[in-house]
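Here, each number is a calculation from the coordinates, and none is a lab measurement. Just so it is clear, the model here is predicted, and its values are computed rather than measured. Cβ atoms are built from the backbone, for glycine too; each structure is taken alone.
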Structure I
């Protein structure tokens, strides 16, 4: 029995996670094992990372074999699943975790799949006490954190009844790259997932237990309000997943508020409010550049969706599964997300405005994602007594509803991520983080 088992440890991101766990400052406080289908490939990972099987158990598992999956899942408290596309391979792992009352985290960005597992397994997860948290990497930890932090800052100045009107995140990515596994997931969605499922995820609140106010529609040009210098950008391809996860967090908090209306003091600090709207975009050098980017991106996306030869060509250009950025690219990347969140007007028509910033040093999609998902798993193992109340009931949750401030502090302690928030309008400017 180990605290954490990493499924898909021979893949690119799986190797990064194994390395991060092996070198973690709290390594003496937890145990972990590695699982993969190939014995020979797993042996190479152990040799490459200088790991001993006496210290790190190895498991051979075929994800297509339910008995294999069940046997490995039973050997761990928390499962980190890196085997995608999750539409194909993820459901059996979640089923096994829920059945055996184990906790689960993954790196999916596949909203259509998350919607299906919520429908099938959320109630069963609550019954078994299994905490299931998809999207524990770049999809969608930063977005979920930044809305959560902004809400706390608003309330710290405006009081617990303060609610959010609009929350806008502007992403600046440095050196971000795409791995073969990620691209394979995109193509799988285009080729294998029923079209009605892909169309459904474009609707607001498809993952939320309750419906809220629709966020602004995607557009060719975005701007960031209350900025010292003009900030322009275009629609961000991860915005669909990130927005749906943030909206699920809103919905879970809103549902808790409605069910505990007799105890507003306990739930008001978590609720974002009934008018909450969220959007995000990628920063570009100018308004003209942003509009050109939007047109080109839309044309390329249309080619991939409607012209199969374009997908065949892309498969030849993009690295295959198991490949990813070089070591230099991993360390040289960066991310900075600037979020502006405004409160709903008070009785005098006044608004509070908060600026929150999420910074990370390292390739966002792989190096930083491996840190994020590892710290999510470690929060379940080492910080179970201080996790948010919503988390204790189990179910299919989001990073913030499952981990809250525990994850924020863990990421800041990692030394690669910083998160801060300050008041811009409504009182004297002050930082809270």
Structure II
């Protein structure tokens, strides 16, 4: 039997050789060509649609800045459909993206939509054209009739100094509750409502974030249902600061006043909906405007550009440390509580930590001095809380020179290892103690 099978195999090989000898020699097609050849065919019951993916430039192919964009979601999930590294929202041909509005959608092609609809799944047809219920519609024409309210919701998870009993700080999530069991988060905050102090905000940066939507209108800051008993708008007003702070400390014309310093920055977030959710009082801390619009803005922009150029995805922790001291070593507070105790202390330092999501032991911590009146001698004595490492990090060459070091009014900057910072800033999550490799 085996002998018969062997001779049969020889016969097949001879026949195949004879057939190939009569064929013209052709190059083996690459995988891409094979896919193109299959495109549009029905194979084993599956349909392969012909056509290139829809690519939407987030700057020009979405609704206008004065219109309300839906949430752009991966269908059935609580995840944004984020753009690629080139700033294009890319949907495969024939695939659908989910659009969500908290109120009815605006009329499309002159026709009003069902007022009960809050979610649409629209299918990529070509370029910026999508299909919904048989109609071919430009993507930018899908608009919400009303703004989508964001939510700041406390979780039952202590954070910060978790050794305190009972805990005073908890995690809060910021984002959009779609009402069907999904919560589309934009950031996470570790906040202490007793002392009106947010220890840190956590959000994500990808190469796409450098393409954040421009010209998104800034909203008025909101308490989002928190800070009961405090007039947050009044606390940050220039007039009140001039009346409450020590004489000569506030000089509005020179930028020497305390601004609402974003933790998760507006420009760190891609879509208009994400950016708008950053305007909540829990996502800010008192930051001197000369620093906010000076070296801190440079630091934020530089980290976005680094993430983009390096091609990594990063978890970002932006937070505060310490309390700024004034004459007589007295901490500076923005207001007092019902017992006349100082709350909402002005931070001594702001920090920004980047963790490589692809290698959780790699990261970098960048710090800035939040005291425009500190001298260089005072900074070196009291504000350097971890060993500077900027000389070891090539992409931080901008930080080693110029105003990053020489002008405390605009903010003195330096860098440390994440583990070194976490040993000092006890409010940071303890796993960061093991991030000891530099993000170079």
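Of the structures labelled I, II, which one yields 4, 18, 25, 21, 13, 8, 5, 3, 2, 1, 0 when P(r) over Cα pairs in 10 Å bins from 0, in percent is computed from its coordinates? Please report the intermediate quantities before stating the final value.
Details: I: 4, 22, 33, 26, 12, 2, 0; II: 4, 18, 25, 21, 13, 8, 5, 3, 2, 1, 0.
Working through the options, I get structure II.
For the read-out relative contact order in percent (Cα under 8 Å, 6 or more apart), a value of 21 was computed from one structure; give its label from I, II.
The read-out comes from structure I.
Work out the source of 22.2 here, i.e. which of I, II gives that when mean count of other Cβ atoms within 10 Å over residues 286-293 is computed. Structure of origin is II. Which one of I, II has mean count of other Cβ atoms within 10 Å over residues 134-141, as calculated from the coordinates, equal to 13.9? This value belongs to structure II.
Can you spot which of I, II the value -13500 was calculated from, given it is helix-only ellipticity at 222 nm (-39500 (n - 2.57) for each DSSP H run of 4 or more, over all residues; to 500)? It was calculated from structure I. State the single structure among I, II that was used to calculate distance in nm of label points 7 Å out along Cα→Cβ at positions 118 and 414, giving 2.5. For distance in nm of label points 7 Å out along Cα→Cβ at positions 118 and 414, the value 2.5 is produced by structure I.
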